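Just so you know, all these numbers are worked out from the coordinates, no wet-lab data involved. Note that the coordinates shown come from a computational prediction; the quantities given were computed from them, not determined experimentally. Cβ atoms are built from the backbone, for glycine too; each structure is taken alone.
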Structure 1
Amino acid sequence: MAHHYVVVLVPQNGGVWRAHFPDFPGCRAEGTRVEMAIDNAVNAVSDMIDGLHRQGGIILPPRSYEEVRADATWAAERGIDWSTAVISMVRIG
């Protein structure tokens, strides 16, 4: 079953964008354009989900944008500056 997940895109030095999936800890990807970072992140999270399925792991349901924004610990651990971040929703599954 497909779900829509929040992806947080953060500009990095050198014109690179880093994409983070708050619902998939450790899953991130980069690209020189926002669209490329999202595509790379979707591929990375799809691989992570495949691995979880093979290992019998649990995939938690997606959080809303409001829930992600309220998770100050998640953002602080990654140095997220919400004033420069770009938020998108992507369909996974």
Structure 2
Amino acid sequence: MVLEWMHWTPGTAAVIAFIFGVLIASAILDSRRRSYPRKGFLPIPTTRGDRIFLSAVLTILIGIIWLLTPFPFYLSIIPAVAVMVIVLKWG
């Protein structure tokens, strides 16, 4: 099998499916309603795609930083989702 080198878990599959789902939903939404740059609390005007990218990068960064703490990794979901919602809605 081609992917034998990678250890697939239900969590890994869920994250990959979520990322593809967000990308597909973003493409469909952008084809129906065009996204124009707007200024939120971020210091630059951003489109919907920019905010999705920034929230994904921040979520990954939170996960990496969380690995350095003694807390269980599944608790990183709380701040990651909070940051994602804040950036997508008001960023």
Structure 3
Amino acid sequence: MSAVRFVVRGRVQGVGFRWFVQRTAAPLKVRGWVSNQGDGSVEVVVEGDAAAVASLEAAIRRGPPHASVSGVEKNDVPHDIAWPNTFEIR
């Protein structure tokens, strides 16, 4: 199992980025959340199989068609935080 926090920067708000991440995460059977941040970035916190998390990371780095990802910060997070049962938009 892998637990990671991504902070995605660029043109990532107002372009359907959160919905793109949720739709991508659902079939991967990971749990966590995606949320807009006050500084214009998007936070993605995810826990799941390492291969599934890597697939989600690749999608995040691409983004949906109208987004422009300029950078992705990646940090491990503890597994003992309060995880939702699914992947949700916050």
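Annotations
- Source structure of the calculated read-out (relative contact order in percent (Cα under 8 Å, 6 or more apart), 26) within 1, 2, 3: 2.
- Given 2.8 for distance in nm of label points 7 Å out along Cα→Cβ at positions 9 and 65, calculated: source structure among 1, 2, 3: 3
- Among 1, 2, 3, which structure scores highest (criterion: mean projected area of the Cα convex hull in nm²): 2
- In this comparison of 1, 2, 3, the computed figure 0.9 for distance in nm of label points 7 Å out along Cα→Cβ at positions 17 and 33 is attributed to 1.
- For mean count of other Cβ atoms within 10 Å over residues 25-32 computed as 17.8, the structure of 1, 2, 3 it came from: 3
- Entry that produces -21000 once helix-only ellipticity at 222 nm (-39500 (n - 2.57) for each DSSP H run of 4 or more, over all residues; to 500) is calculated, selected from 1, 2, 3: 2
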